[in-house]
Structure P
Amino acid sequence: MSGSLKTIQDEMARIALEIEKHDRAYYELDQPLITDAEYDALFRKLQRLEEQYPSLASPHSPTKRVGGKALEQFRKSKHGIPMLSLSNALNEEEWIAFDERLHRFLEATVDQQFEYLAELKFDGLSINLTYENGLLSRAATRGDGETGEDVTDNIKTIRSIPLKLRTANPPEKIEIRGEIVLPIEAFLALNRDQVERGEKTFANPRNAAAGSLRQLDSKITASRPLTGFFYGVGEVTGFTLPKTISAFEDLLETWGFSVGKQKRICVGSKSVIEFYREVEAMRDSLPFEIDGVVVKLNSFSAQQTAGFIARSPRSMIAFKFPPKKSVTLIEDIQVQVGRTGALTPVAIVSPVNVSGVMVKRATLHNQDEIDRKDIRIGDHVVIQRAGDVIPEVVEVLKEKRRGDERRFRIPDSCPVCGSSVTREPGEAVSRCSGRNCIAKLKERIKHFAQKDALNIEGLGDKIVDQWVDEGLVKHLHDLFELNYDDLVSLEGFADKSVRKILKAIDASRTPELYRLIFGLGIRHVGETTAKQLALHFKSMNRLINAGRDQLMEVDGVGDEMASSILAYFSNPEHREELEVLLPKLELIEPKPSEKAQIFEGKIFVLTGTLPNLGRSEAEKIIEDHGGKVSGSVSKKTTFVLAGEEAGSKLEKARSLGVPVIDEADFQALLRGH
């Protein structure tokens, strides 16, 4: 390289360092050193040099933060070490129980107090950043914990995240874990902008952060003021970590990462509760959404000793805040019709913000629940998001009644098709009796297409509603008779989207037998029972023609479920539908396992959390070796496989004299010992 080019490259590097210094002062310290105009002039100068000398431009230049060429889709990215999820403590009693369990597991005395690091639980999108020799090489979302989506280009647009670690001796490779968040004020401003553009608003800051980070066009991500907080570590090579998490977070801060300021080293469980209460009191004044505090053993070596419970570390827990409640007015009560004809009353309420979500509807469950709480149209009520997800009415503020509130009764006829509504003795649910109810059809198709059933990718609720309303789909089998000409003229569909959805439908033609059984939506038949039915009958025809006694032979199938299955397959409309549907599918029927059938004839019930095996993993091992998994304990049960926090199933097993085994015993059975 000539001397003049070397001088230009040095100048570009100097300006880049200057910009990074000002980025840190502005975004992390909130202490700008120069005016916006001076910053813009500096930034434009670097841009001009890079445009003039592209071969000298650094891939880690601050100018990359403005976004680049839009992607067609995200690549998959496997994490070096899985990103595990945390178990939850929903109140102080559950937190104390966690601390006591940890004491028992680590064989610590009651008076030995653990040192915990307690910090904010940010309500954002988990991210894994990989740095190689100090340079950001990859960024991936959490995904399923093993593999996420590569969002490197988008992460580079977030100015508070270092593109290069601020250290002369970086690790050869290190994964830094944290949370991407959108400040509340920025969230409100973004939604105002979305409204002005006539576009869909975001439900809460977390959804906005996730939606912003998962833009295929990184320029859109760059336009939104995302930031990140970092606290965790994954794979590390060529570097020795500090002994404690608190020291590691201090190190992260020196490397250029933002770490939460509200945190504390707590000695003992009472100290954690004090911190939890302090944070809960300041929750509404924070600039970011949080939903609790995360508490973890501060020592890395103690964490390793504690190990893992299934997909969660035993050494840390999310100490969640109670769900937020809000007061609103019930303006009306409407009825929704489900796939089995169940009528569910829904309160239409004056829009109110609950835990960052604008709520306009809340479930009332059924008529008995309405009567028990004496809920009336015009009532002021307290609502909360159950599990911070589904809004529900908690109580009525009867002292606010004016006298003009109206009682509600579920109608005698279906609000969609007009058919009569029935309620079977002993049931809380009223149901539409109509055979051709459009509402039931829509919900049946949505259930049939969902991920755990036939998994028709991209077939969402709005598309199903549209196809049914247009008369294109009147039966399940109609999905497999759709063609290009049927769809291309519909609103919202063009050549590319039509080909994509037809390809997804075609890909669903070879489901496993249990997925079809589950997808049919037979009352009381969930995914677990569908698997048992598939394993027992091994073909759809044998199941369709099975009698009550044959059905009752299947573990987990009782009299009520057997009646429901018989009623479904004896229904002439269902039989006719299956006669057309089945020839369009290539069912994958259960095949004899090549593995030794050492569990043949044995029935297992799983309860609690196993140290190493996830529940689905343990179920697969049992089924692959000829055994069956049941959801309830009975005299037929061979073994109850119990882990930590085993519940009532363990007590019932002991009362019936059913053998109880742990994971070590289970592994010994597998080895034939």
Structure Q
Amino acid sequence: MDNGHQIEQFFGSASPLSTVLAGYSPRREQLEMAQAVSDTLLTGERLVVEAGTGTGKTLAYLIPVLLSGQRVIISTGTKTLQDQLYHRDLPVVTQVLGRPATIVQLKGRANYLCLHRLELLRQGRAPDVGRFDRQAYTEVDQWSRLTRSGDIAEVHGVPEDSGIWPLVTSTVENCLGAQCNFYERCHVVSARQAATSADIVVVNHHLLLADLILKDEGFGELLPEFEAVIIDEAHQFPDIAQRFFNLSMSSARLLDLLRDLQLEALSAGAHDQALEALLDSTSKSVREARLLLPESAADVPWRDIDPDFGGRMEELTAGLDQLVDWLVALDESPIGLQRAGERLAGTIDTLEQLLCADETAGLRWLSLTRLGFGLNYTPIDVADSLNDLVDAQSCAWVFTSATLAVGEDFGHFLRRMGMANVRTKQIPSPFDFSSAALLYLPPGLPDPGETDYTDRVVEQLLPVLRASGGRAFLLFTSHRALRHAADLLENNPDFDLPLLVQGTAPRSRLLEQFVALDDPVLIGTTSFWEGVDIRGDSLVVVAIDKLPFASPGDPMLQARLEAISQKGGNPFMDFQLPQAVLALKQGVGRLIRDYSDFGIVVICDPRIRQRSYGKLFLESLPPMPITDKLDAIGAFFADRESDR
């Protein structure tokens, strides 16, 4: 039986999937996508497929992948989907197919215990030995003697942000590679060796790009030879890729390097007063440089900062040169100090590139935190470089997401990827939005630029929340608007629904509380616009305050728009508008997640009706009835209650 017939069998009315997946039913859209993926794997070409919510895109590519017998990498944008694929979806599909496959989940090196760095900590000569939770160290030390994988996610009793983790995990810069005494037992090496013989390797976009761009020189290529790559959550791929082309150096990275140099010198018995003086003066230069920058934590173009900052960076580079001289003067250096010397040389090279960067081809900027800073140079357009990476792999590529097309046009995504002559396919959601959902456009709201806009939005949303009995996401495009809306609701005596506000608890905890409560209202911004999957009648309202245009104050956006103008393009139509359309599709996509779901989408921004571009937003959304009558909302929910 060929793959085409097998695919029809697995997505047909008598599908064996129904024996292992509760409520499984055939979907024409799922079969259509599976056939397209299968054809692409066979031809070795490229496919970009937008699969609307409910298509079941995961199964639609997993079954063709396993039937093909090819070695495949599956890359996701989020850890959540990566874990879901590895722990749930792939085991189910291999069971149904009756085709066992070797499957490996591969993570970045920061997720694995470094035995060398742990041993240095055990010796008690690390400079930071008294600056972290001793109980956390004890727990990690005990676990290290038992673990086989070295995956730090196994240590449930130590928080992800614990100060212990940077001390017992490695980076590309401080890894000793094959010269490490623990190389034969290295957890990173073991995980990557397992991947080289796997049939399917599940990674995230960051790790895939690290391999493609060959950033990880410690081990050469991370991933095995493969015949196909599936990029799920592909709408995130261009932005993540751009960050990998970013040249950067942070104050934290500089201080880590100085700390590691001190640690290695102590371990080797080479530490002396000359080194300590150099380390102190260089650390002081890093910290004093922060005092020359704005106090607020934000992104700032290089041209807007104190001119003395550049001079301070040159002094810092000179200090690093002196540290190199100190290392060179040693008669014999152990591998740890040799590696520190290589890192120093690389850091000096990076700083010199940043200080002399060509600002006609990219943006030089600083990212600021309360105590630190990052120096960055970001190329404005990486499409050609990104396409070269894809071209360099002689394999099939499938890019899929629920939000890739603007209307019916994939041009924006393809331009950002630098790809042409690619097969595209748009598969609509199988859900009946015409009966399950209603789009409400509140009348009478002012222009979003008015000072009282958020007040008026909250006024319009209150009767909607009363009609729905809460069970709502209120999504805002800025943290300022979010905080103001939260204050308005918290201080409104007529509002008595449970209120959950982003920032008051971890995102995962807020979502758990939302599902557990009877009539909650959650106020969120960017992180709640995508990757949230709440099914049933726990969520029946998704309200959006403004069309999600990117902040005009973002220096990277400004540079990108200037570059588009210089090439004769239209910055708004070519970039700002399509980006906003795709973001709105993501936000609206939180509402209907299953066949039994129902609810109201509220888009408060009057520009969706008043401006000519509003039509493109509406055309890009699922086909829902549209109303500006508040009574229609009450009737909608009344009908739903009568049907229950």
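Please compute distance in nm of label points 7 Å out along Cα→Cβ at positions 308 and 340 for structures P, Q and give me the label with the greatest value. Provide the component values of the computation, followed by the final result.
Details: P: 3.6; Q: 3.1.
The structure with the largest value is P.
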Structure from which -10500 was derived, helix-only ellipticity at 222 nm (-39500 (n - 2.57) for each DSSP H run of 4 or more, over all residues; to 500), options P, Q: P
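Please state which of the structures P, Q yields 16 when relative contact order in percent (Cα under 8 Å, 6 or more apart) is computed from it. If you can, show how the numbers build up before the last one.
Numbers: P: 9; Q: 16.
The correct label is Q.
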Structure from which 0.10 was derived, FRET efficiency 1/(1 + (r/R0)^6) of positions 364 and 636 (r between Cβ atoms, R0 = 35 Å, to 0.05), options P, Q: Q
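Once Kirkwood radius over Cα pairs in Å is calculated for all of P, Q, which comes out largest? Kindly include the intermediate steps, with their values, before the conclusion.
Numbers: P: 29.3; Q: 27.4.
Largest value of Kirkwood radius over Cα pairs in Å: P.
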Comparing distance in nm of label points 7 Å out along Cα→Cβ at positions 124 and 460 across P, Q, which is largest? Q
Once percent of Cα pairs over 38 Å apart, for residues 92-403 alone is calculated for every structure in P, Q, which label goes with the largest value? P
Of the structures labelled P, Q, which one yields 57 when percent of Cα pairs over 19 Å apart, for residues 348-419 alone is computed from its coordinates? Q
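A short reminder: the numbers here are calculations on the coordinates, not readings from a lab. Please read these numbers as outputs of a predicted model, since none were measured by experiment. Cβ atoms are built from the backbone, for glycine too; each structure is taken alone.
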